[in-house]
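Structures incoming, each one as structure tokens.
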Structure 1
Amino acid sequence: MEIMLPVSLTSAAMFGLLALWLAVRCGRARLKAKVGHGDGGNPLLARRMRAQLNFVETAPFVLTLIVLIELAGRGGMWLHLLSILFVFARILHGIGMDAEKGGLPRQIGVIVTMLTLLGLSVFAALVGFRVV
């Protein structure tokens with residue numbers, strides 16, 4: 001039996017694992033700071049919560065675009081690679097958010113995330129308008 005939407009399926013799996021990793025990082029910081037709700041004024045916990053939320057703000061759009069591009073018959077290895085690149089960008093962002101002043105990992109994560117979202121959006125629009 002052929003797997004339908006293999007890129008979407010593997011992307012959703014990777015995104016789910018990444019969401020879990022970000023949640024565990026928040027939980028560990030929460031336990032260490034002994035904070036039950038909110039960030040308790042703990043800067044590391046606040047940054048980790050923000051990294052988790054930033055993923056939650058972008059991943060649904062990226063995954064939706066991946067699914068729709070694949071449904072339109074325009075998937076393939078390039079879409080797999082872009083999905084993997086997005087995951088690495090979000091890992092870099094999460095790690096980079098631990099630093100008080102951000103740093104290079106965070107910057108790379110943000111830039112790659114935005115370029116991924118822009119690229120997928122433009123490509124989906126071009127497919128929708130039957131330009132490509």
Structure 2
Amino acid sequence: MKKIYHTEVVNDQGLKGTAYTRGEHELAVVTSRPTSTEAGTNPEQLIGLSWATCFNSTIEILLKSKGIEKKSRVEVHIDYCEDENTKEHFFELKAYAAIDGIDLDEASSYIDTAAKRCPVSKIIGDYPYASYEVIPYSE
């Protein structure tokens with residue numbers, strides 16, 4: 001295995017404080033509960049940003065490799081849920097992906113391939129509360 005990039009992420013303050021990265025491209029974000037009125041980001045937003053960014057860049061790379069210069073867009077919606085029977089909490093993730101200027105059938109082919117190649121999609125794997133849908137492109 002050849003490592004292409006490495007980062008380290010630290011959270012030692014939970015949902016009320018700061019989480020940060022060490023090393024190249026250092027970043028610090030204020031954290032807060034998703035139901036709080038206090039400023040800050042939360043796990044739902046971070047996983048959404050991660051998946052949307054990775055999935056869309058994978059689509060862009062795939063299109064470019066085919067010589068296709070089209071805009072793409074991925075929007076991720078995340079709900080923080082509670083199972084009514086077990087009271088366990090979970091995230092429900094839904095990605096909406098689109099490619100400009102390509103019909104839905106052709107877009108589906110590229111997006112399906114990108115979903116299989118995207119590293120974050122691979123992490124999500126067969127999670128039962130994650131899905132994606134191909135939709136028409138809009139700004």
Practice problem: Supply the structure label, taken from 1, 2, corresponding to relative contact order in percent (Cα under 8 Å, 6 or more apart) with the calculated value 27. | Solution: 1
Practice problem: Identify which of structures 1, 2 gives the largest calculated value of volume of the Cα convex hull per residue in Å³. | Solution: 2
Quiz item: To which of 1, 2 does the computed value -10000 (helix-only ellipticity at 222 nm (-39500 (n - 2.57) for each DSSP H run of 4 or more, over all residues; to 500)) belong?
Solution: 2
Quiz item: Computing FRET efficiency 1/(1 + (r/R0)^6) of positions 34 and 114 (r between Cβ atoms, R0 = 35 Å, to 0.05) gives 0.80 for which of 1, 2?
Solution: 2
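Since every read-out is calculated from the coordinates, none of them should be taken as a lab result. None of these values were measured; they are calculated from a predicted model. Cβ atoms are built from the backbone, for glycine too; each structure is taken alone.
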